[in-house]
1. Figure out for me which of the structures P, Q the number 3.7 belongs to, where distance in nm of label points 7 Å out along Cα→Cβ at positions 112 and 176 was derived from the coordinates.
2. If you rank structures P, Q by distance in nm of label points 7 Å out along Cα→Cβ at positions 216 and 240, which sits at the top with the largest value?
3. For relative contact order in percent (Cα under 8 Å, 6 or more apart), find whichever of P, Q sits highest and give me its label.
4. Quick one: semi-axes √(5λ) of the Cα gyration tensor in Å, for residues 168-223 alone came out at 21, 12, 8 when computed from one of P, Q, so which one is it?
5. Suppose helix-only ellipticity at 222 nm (-39500 (n - 2.57) for each DSSP H run of 4 or more, over all residues; to 500) works out to -13500; of P, Q, which structure was it derived from?
Structure P
Amino acid sequence: MPPRPTGLHAADAQDDFLRARRRQAMARLRARAVRRPGDFDLILPFDEVVAALGRTGERDLGIQVIPVASIVGTVDRATGFDRSFRPTSSRMRTRWERIAAATRRGESLPPIEVYRIGEAHFVRDGHHRVSVARALGLKDIEAHVIEVLTRVGASRELTVADLPRKSHERVFRERVPLPPQDAARIKPSDPLAYGVLAEAMEAWAFRAGQERGELLNRERAAREWFDSDYAPLVETLREANQLGKGTETDAYLRVGPERYDRLVVSPPDEG
């Protein structure tokens, strides 16, 4: 929390900015000391997140009050702020201090504009206002919210390093279109395993179609694979106390897909 104000709003705003810059520098030092990944405190880039998660639509939610802590990304990556909206240079100091002084005086500021993806918000307009709100310890801020619907959801803990995994998950969701409650159970420890799972479902669907003499569409194949293969096998492993380390999907991968790896399709009998 900032120290008690002096009543000299301009002077207090200058102190606020210097304090925010010090906090940003200290955060970088701490990250190096504990050897955190270099992208740990990078502000999330909206376009890259949407590309990884897969946009399916959007809707205007109007003016809302949102948690300041949920704002972790930006439409404009070259903003000069880190993930916590601490200024990374002194270039925006004049504008920042002007907004801080206005906030300290209790002036009404226009709502910021954000995109919402899952639990995370990405600033379209109002980066300095968000930075000042964080520096002054404000918990909420008024925002015009446009919700972007995506195939894969996002939490406010999402990082740049998570995007490749999310991209693999998105492709899996496209190939294996499960209902949300079932899709939420598919969590392999290795992102590349999403491809193995998709191939397992497709092999299962091919075999089932051959046995029935019909072609299953992806929605039906995914649902039946989950209900008759994935879920029963996982439950059997759980009852036998054989899930082992990792997730239930990891356990399925140790046993399930290999049943289809050696599937050989014989040519039709032309005689």
Structure Q
Amino acid sequence: MSSDFGPYDFYVFAGLAMAGTFVGAGLLLWLSQRSRFAPLIHSFRGIAPNYLSVIGVLFALNLVFLANDTWHAHDHALDAIVQEAGALHSITALAKPLPEPTRIKVDTGVRTYARLAAIVEWPMLAHRGSSQAASDQLDALLGLLASDEVGQVLSPNVHSLMLQQAIRIRSTRGERLALSQTHVNPLKWLGMAFLGFIMMIAIVMVHVDQARAEVLAIFLFAAAAAPTAAIVLVQGNPFQLPAPVSAAPIAALADGR
């Protein structure tokens, strides 16, 4: 099951989490205090407060696992970018023994790719897009490195290492493109939302005969759960605001650094 809210589905779900939590809390308070079902609900008073901890732990663990997925994606994207930049640096270093015309071709190919990746492709990642020009330039760079113009000058070991670095660039670029394509998994978040709603029902039932305590308890839970879930959600794509991964390691190569 996948969501279809465009590139900003994380923000849509974050808004739904915020609004849905407080709407659900208000609905439960109305049902327990103002609706015609209030007397029936009050007849269940006497539920032990310890009952809250069981559902609370399940809800907290679910949210922690979802948050861990988000932080892991962000760290994985950062690692892929550092590796991509490192492989580009390695190619320029390994190309130094080449004749000057060939070395200039390699350096120019590296800088051109870095510029396309950091300036052209990077803004597209936030919209789950990619640059065909960057892909074509990477193919051209790999073709140049695999050519006899390079291979006949360098030793077999150095040439093999250079090609490995080029393949590593393709692999790490593929990783960051895949991470930029990440969508919300509605089943995971619906499971958390269900546990959160059950938690609010439990709060209502535990405090059903104490209206003011009931309002405060359910408000505190909503105030803690909804913003936390929203914060985790809006950081689901590591290339979108509010904390996008920086292109600085690759951009530095575009400037010849």
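1. Working: P: 3.7; Q: 1.9.
For distance in nm of label points 7 Å out along Cα→Cβ at positions 112 and 176, the value 3.7 is produced by structure P.
2. Q
3. On the way: P: 19; Q: 41.
That would be structure Q.
4. Of the options listed, only P reproduces it.
5. P
Each value in this text was obtained by applying a stated rule to the coordinates, not by laboratory testing. Computed from a predicted structure; not experimentally measured. Cβ atoms are built from the backbone, for glycine too; each structure is taken alone.
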